[in-house]
Each structure stands twice: as C-alpha cells, then as structure tokens.
Structure I
Amino acid sequence: MNTIDAQVKKIKSGKRIGLMTHIVVGYPDLKVSRQLIATMVEAGVDFIELQIPFSDPLADGPTLMRANQTALKHKIRVKDAMLLMAECSATAGIPLLFMTYFNIVFNYGVEAFCRDAAQAGCSGLIVPDMPLDEEYNDKLTYFAQHHNMPVIRTLAPVTSPRRLELNARAARGFLYLSGRQGVTGACGELDENIFSSIQRVKRYNGMPLAVGFGISRPTHIKQLKGYADIAVVGSEVLNIYHQAVPDGAISAVRCFVRELAEASR
C-alpha cells in the first residue's frame, strides 16, 4: 500500500471528507513555501499539491497563474522543487504530491523525473495535460508506478463516457474531477452541475474521488460530504496569503485552513 492509499483509508475510517491544499513552489519565495507547507500540515490537511512552476499553466486561473509567474521570475527550477519536496516530505507525515505539466517532465526525462521525485519523497503525480493516449510512447504511468508513485488521473465535467471508462480503469490513488468547466479559481457558490458530474463519474468506477476548481469555503466542503472523498482548495489559500498584511499572512492561512479542516470532519 502506498502513502496515498493509506491516507485515503484513514479518511474513510474517520467517516469524513479529505482535504487537499495547494502551493506553487517558490511563491512568493522558497522560505514561505516551506512555511506554508508546515502550516497546512499543522492545520490538519490530508494531502498537499506542490506545483512546479510553469510558464503556460493552461488549467490555472489568475491566482495560480500569477504565482507561477512570480516563482519563475525568481528563477525557481525543477531542482528547487525536488529539494523542497525532500525537505518537507521527511517531516510532513502526510502525502505530498507534485502537480505539473508534461513539458516539464519530458524535458527533465520521464524516467529520471519519476526516479528523482520518488527519492525526494513524492507520493504521487498530477499531470493534467498528459492523456492516456501518450502512455505508449512516454511511459509516465509505467515509470511512476515502478516507484510506487500513482499518477492521478484528471477528469472534466465534459469528459466523454469512453474516456471516463478508460481513465477509471487506469486510475491509482484517486481520481481528480474539476468541479466546473474552465480554470481554477475561488467561487462564491459551487457550480450547480457539480453533483451530477460527481454522480456521472462514479457510475464508471468506485475509486476515491477528489473534486477541485472553485472549492474555496468551509460551506463548500460540507456540501461535498457524502459525494466526494476529497475536497481540493488551491487558489483561495494563496488569495488569503496574498491579501493579508505581511506579518500576518501565515497566521491568516493557518486560521483559514483550520476552518476548512474542521468543516471536513
């Protein structure tokens, strides 16, 4: 059993919904990235996505796009993400995952990336622009699984029945469904079609299901209980940090994430 499966089992035994949060490595700098990870672990999250900065993050809305640009301006590279993963995974006690785009993995070398990520303590990979069709050529899933590191398959509300079936069959760890069509970003209300999308995915597979995109409030997490297995909150955590006064930014994130964690119970 890998660390993701173990964490999902722990969540289910607690009869609650899991919570996954998100940072962009190097935003606003590496020191704060470390602080944010430690703070969110302390506040009670179950998983954290560490996004490797990329120049054209197509699935990301304005908040994460800006964070990526800031990190790249500070010359954050893949090796910095690997070092941060190694440092934080050693003490986190929860699964830390790399989220990135396939161009980064390809340029690094697929086999080398999977090897180095696993050695750094990464528990899984989220690569939303890597379709199953390319597995024959690029072997991302093959090399990742060789290191006991699941590749989390991502789905959209408009994913066809055929592709739902294929992705469900290939899934390991959990499936990740975007709760609305479009890009990431905080919303006041959940998309009205989110529950029908969840039910549609679950018809094809009994894998645990994470739901993200637009999840930004404790009330959203409470609404998802009984439907999704994991709620993903990304942009709003960085919004909270960005909007707080500098001396109180980490404390603001801690308070917000604690509210999310409390709502997940």
Structure II
Amino acid sequence: MRIAQLSDLHLTADGAPLYGRVDTAGALAAALRRLGQLDPRPDLAVFSGDLVNEPTAAAYARLAGALAELPMPWALLPGNHDDRAALKRAFPGQPWAAGPLAGQCRDVAGWRLVLLDATVPGADHGEIGDAQIAWLDAVAPGARPSLLFMHQPPFAVGIPGLDVIACRGEDRLAGWLADNPGVAAVCCGHVHRFTVTSFAGRRAVTAPSTAHQIALYPGPVAYTLEPGGFLVHDWSAGRGWLTHYLPVAEAAIYPYAG
C-alpha cells in the first residue's frame, strides 16, 4: 500500500501569494504534478490540514478545482486554519463523520485509515476531548492494521512556538492507542517540517508544508522559504512501513551509465 500525505497548503482565495511572497497555489500545483507522476501511484492522498489560509467558500472552491484532476482518491482533514462546517459544505462527497467533527475513515488495501479532527474552533492548538474519544471509539480498528492521521501533533517537536499549540489531551490519545494495537503510526501536519519521533510506542511523523516551512530556531515562530515537500508512506509485507520525503520540485531521473 502507498499513501501520500500532503499538508499545510494554505491556499488563498484569489491565488495571491501568502505574506506577499509565498506562492501557495503554485506550490500545490507542483506537488500535485509530482504526485501524479509517482510510480506506483498512491492508493490514497491524504491532505492533513490547513488546506486554506482563510476558510472562505472561494478558497475551498480553488482547492476543489486543484484536486479535480488528481488521478487517485483523496481525503481531507481540517487544520486550525480551516472551518469544519465550511469544509463539509465545500466537499459533500467526502465520507465525513456524522455530527460536528470533520473526521473520516477510509479502508484501503486491508488497512483502516483514521483521519481524526482534533481542531479547536478559534484556536491554533488541538485537543483530544470527549467528542474525539467518542468518535475514535466508534471507528476503533482494534488489532486491525491502521494509520492515524491528525493535524496538530500530540508530541513536542522542539520548536517552542509550535509546541505550545500542539494537540493537548495526549494522555487520552495514548490510552486509546493502547487499546488499539493495530495502529502502526501517527501522521501529523501543522509543523511545516518533516520530523520523525515516537508517540505512545508508535512511529510518529509530521509532514512538511507543500509551500513554506517553519524555521528551526528557538525564537518566535517564523517561516522560511525552504523548499516545500510531501511524504509518501509505503507498506509491504515483511518489510513494514517506510516513509519517503519528496520535494515538490520536479526532478529529472538520470540512469547511471553501464
């Protein structure tokens, strides 16, 4: 199975550069071109939050237009820059959870992919509250092979300004994971950097932004024009999971001469 994870697109409603210098629309277009060229093609592309910078109908319409020709199934998850209700209205064909949460479940190649909405309306941090645990219990994979996707990571990444807006209630999530041993990894966005660690005994990663990255330094949160990228999560029997980082820029392939 192959799952692509793209995150923190931050599309603007009119396609204008974010902060006057970050071409988020161009970055997404480049990422989608590279995604479409992958061989083998991903079974599913997961977009793990902050899909738009301001959650307007126009911004979500721009996203829908960008995704319309993607040659594979895709699934959306909100981030702190998104609005649950607006996202559901804009993409009625996604198999959203009933009720206010904008989570969803996808079963792919014998695996259950759980896309958890842990956003807090009006806040930058996430929260594992009663609603999240109730929904997780309703879709719990138990021992069935599974991946958990969420926007804000439930672990520290070593950037102080991001760690204060991580996902709270991590102990509750760790308890749920203890009851669901089939969850192989926790895959997050929000950080605008590729990081790898462990959480509750699971492999845990954050995806880069397709556009701008967060600076790795101890001062106030700031962005950098380091190249955008996305992740490809591959699984095969006997080997297990392997995650690749790919920059959005297209790269020619040059076979070594014999």
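Among the shown structures I, II, from which was the value 0.55 of FRET efficiency 1/(1 + (r/R0)^6) of positions 95 and 223 (r between Cβ atoms, R0 = 25 Å, to 0.05) calculated? Among I, II, the structure yielding 0.55 for FRET efficiency 1/(1 + (r/R0)^6) of positions 95 and 223 (r between Cβ atoms, R0 = 25 Å, to 0.05) is I. Work out the source of -6000 here, i.e. which of I, II gives that when helix-only ellipticity at 222 nm (-39500 (n - 2.57) for each DSSP H run of 4 or more, over all residues; to 500) is computed. Comparing all candidates, it corresponds to II.
No lab work stands behind these numbers, since they all come straight from the coordinates. Keep in mind it's a predicted model, so treat the numbers as computed, not measured. Cβ atoms are built from the backbone, for glycine too; each structure is taken alone.
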